[in-house]
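Asker: As structure tokens, here come the structures.
Every number here is computed from the coordinates shown, using simple stated rules; none is lab data. None of the values given here were measured: they were computed from a predicted structure. Cβ atoms are built from the backbone, for glycine too; each structure is taken alone.
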Structure P
Amino acid sequence: MTNSPPRTAGPGRTARPGMTLAAVAVVQFMVSLDLSVVNVGLPEIATGLGFSPLGLTWVIHAYALAFGGLLLLGGKAADRYGRKRVLTAGLALFGVASLLGGFAQDPGQLVAARAAQGVGAAALAPAALAQLTSTFPSGRERIRAFGVWSATNAAGGAFGVLIGGLLTEYAGWRWVMFVNVPMAAAALALTWRGIAGGAGSARGGRTDVLGGVLATAGMTLLVFGVVRTDRYAWTSPVTLTTLAAAVVLLAAFLYVERTTTREPLVRLGLFANRNVAGANAFNLLVGAAMASAFYFVSLYLQRVLGTGPARTGAMFLPFALGMVAGSVLAVKLGYRVAPRTLLVAGGLVTATGLAWFGLISADGSFTADVLGPSLVTSIGFGLCLAPVVSTATAGVAPHEAGTASGLLNSSRQIGASLGLAALGTAADDRTGGSMTPAALSDGYALGLSLGAALLTAAAVTALVVLRRTSPPGRAVQAKTPDPVAVAD
């Protein structure tokens, strides 16, 4: 057996797959944690900096707009200019923005820092995922690597609620920003030492500037129109005009990508790949359901059951552990079961958990109404994380890995924004404006039940759209030579 040649990480360095995986895991944990850690601290942030109720929403919206609007551009930059370079720049910006946000003295400074965090995340998230894809292209190592990635992704999102509650209650809200700084520094060190450098892998050609502008403006307006539905109804002229403008810009982007003589931002032929299209559709629906589930369960615990921030965070611990367990189970099954089968099974198990959540009541309790469905939902969700990423990036050309990763991150972000706005509106309509525990629990139950329907649709999408493939173990076994024949 011959050893594979070493990969260069920089002058005088050899890339180490283990350190690459560690760097990507830290990056994903940090990004996932940041999406949830700030939410718990919002009341204290409002008090500390004097936010108005409307202005406070921009602590979330500023990040979502920058992150969602620039993901496609971030993925293309990783392909064109080099993943290590873009990942390093994104980490540096994210860390500095987190530090400045922790020191913010007025609402404008914090909102600006959150927007800068979103820009950094839009650069580092697709670059890190593309690096993972290229470092572990196939086989058992790929299954394990994506298992680690999915476990850290799951842990970051769930532990963010716990960490946010503890930091807010015992250290102060500024630490929900400061907590990112050491993680960004650690990821930078791992990236510098363990990830291969070099120029981008994209083909030469003039940059599609017009496509980049149209995609960024269209994505930003889409997210902007959706997140403001908490202020303007879906049928209001403001929302309809914003969403119509977003559709026009995105349609113009698709036209430019089909006709441009420059290097396109996204090659539309990617969507002809059923696995790419199906995995992104699956990811959008799952993102819509799960972002809403975190939101509704957190509100149910605090507003209906009267739980404080720190205890609410602690009550999400079984959810975090369940997602990690599901991710580990996906690794165990991933070598024997086709990714499509895992996605269908994981989607249906998660839908079952959310349907169980839909039975919550005003006189419920954590043990009776939250613990059981948390475990079922989280294990099912953990089963989905690695297969959807692996499916969306498998078989994609190396020079388009960043673009494919940006698309996948975009579908999740758009799904989360759309789902939270649409399901949140449905829940608010069910309550009829009442803030009584009975009305609130009824609204949250409806939102969670609709999330179960979305996950059922995701499972059907995976079953119908994704290609049937053999389990990875069979494919590897088929390629393994007969040791007797080799010896002869």
Structure Q
Amino acid sequence: MTTPQEELLPATRRALLHRIAVAQAEGRAPSLVASVVRAGETVWTGARTSVDGHGPDENVQYRIGSITKTFTAVLVMRLRDEGVLDLGDPLEKHLPGTGAGEATVAELLAHTAGLAAESPAPWWERTPGSLRPELTDVLGERPFRHPVGRRHHYSNPGYTLLGALVEELRGAPWEDVLRREVLEPLGLSRTSGRPTAPHAGGWAVHPWADVMLPEPAEDLGRMAPAGQLWSTTGDLARFAVFLVQGDDRVLSAESVREMRTPAAPPETADLAAGSAYGLGMQIVHRDGRTLAGHSGSLPGFLASLMFGVEDDVAAVVLANCTSGLPVLTLATDLVRIVAEAEPRIPEPWRPLPEVDRAVLELAGQWYWGTYAFGLRLVADGGVSLEPLTGTGRGAHFRANGDGTWTGLDGYYAGELLRALRRPDGSLSHLDLGSFAFTRQPYDEGAPVPGGVDPDGWRGFR
């Protein structure tokens, strides 16, 4: 249920309905259902269908294709957070004998392992998984298409390997692990490997005539971790909230933030399209905003889940057609409609709780050479360092609890920020990844690398 503050305005609701109505009509989808989430709550659900009086709702299952990969990535990140593996580990360390063992776990997650995009023929999405009972059947005789780690090349077999890795380290089938560790804790009771009623049937719509053909719904077997799941807009809306906020029963907010951080070098086409890939998540830049999530397709179905963290809005779109409907664009449009029509109302300003005076002393203006920056204290003990002149490298920093901070974004992501003091306890300068930030440009009272000319600043004569 939504509170009055969370309900969308009638004009916004109509704009959302209009958008999916146009998409269903122009895309000739037998049915389409969509949901929008704002501030952690589902605030709108809409549907369009070719069957009079029989519209799907948020409880009807559709196949979600490659959104399954994000679920598989969550399982792998859990193993990382537990210390069972490191993302830099080669696959061979934990799952020997695959023939692709030189690729690291992170490279598999980010599709930079150099593996083939698909398994050997026949087309795996329209044939039973029993045709590929072993990993060697999925990878084929020539699993690599590119040097490991050199480029982003989307790979379904790569996620088959990650599913096998989960099974090896958990000692249980991938789907059982997923249900126990993710679906049940998050309350995703309508997400499953096989369809459960009510569910939509998958259809192919003829490209040149308004006629349809039923698509097979195959059990993908070994390929399941790449695209097997069925779900609903209701469940995926809850999953979207988790991908924004985290849930300590499954993954921390920091770990889901890591998943949606670009981890793969974009291809030229990706740069032109404003897209990138993280660890099991797509990242797109549209209309001046950054969104993350994943799209999916299998014969008969199209799906997309996208969310904008800054706007605190997510959208889910599910349809039962093989092609014709740009679901990723549709999902990002639903986010845009809400974000533009009803901009997020910021939380009231509140003063920080008790602040360490030694930390408060750091606030204010600093210089890296002649570049001016301002350091501001933020919530949870963090700080931000932003350029004051419009040029320069800014970043937000997380407090480490020992008087240091670690960069969270931009050029300084992962870099250490320290405040250094003189023997008498007075503040000398900030050290950020070897860069000295001083209270004055090239402050002669601080250890500026290369020293400061003893004659100081001067005019031109």
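Asker: Of the structures P, Q, report the one carrying the highest value of FRET efficiency 1/(1 + (r/R0)^6) of positions 20 and 244 (r between Cβ atoms, R0 = 30 Å, to 0.05).
Answerer: Values: P: 0.10; Q: 0.85.
Checked P, Q; max of FRET efficiency 1/(1 + (r/R0)^6) of positions 20 and 244 (r between Cβ atoms, R0 = 30 Å, to 0.05) sits with Q.
Asker: Also, quick follow-up: Match the computed value 3.7 of distance in nm of label points 7 Å out along Cα→Cβ at positions 228 and 404 to one of the structures P, Q, and report its label. Let's see the in-between values first.
Answerer: Numbers: P: 3.7; Q: 4.3.
Clearly, the read-out refers to P.
Asker: So if we calculate relative contact order in percent (Cα under 8 Å, 6 or more apart) for every structure here (P, Q), which label has the highest result?
Answerer: Evaluating relative contact order in percent (Cα under 8 Å, 6 or more apart) on every structure, the highest lands on P.
Asker: The value 22, 49, 24, 5, 0 for P(r) over Cα pairs in 20 Å bins from 0, in percent was derived from one model only; which of P, Q is it?
Answerer: On the way: P: 24, 59, 16, 1; Q: 22, 49, 24, 5, 0.
It traces back to Q.
Asker: Matching task: -25500 is the computed value of helix-only ellipticity at 222 nm (-39500 (n - 2.57) for each DSSP H run of 4 or more, over all residues; to 500). Pick the structure from P, Q.
Answerer: Details: P: -25500; Q: -7000.
Derived from the structure labelled P.
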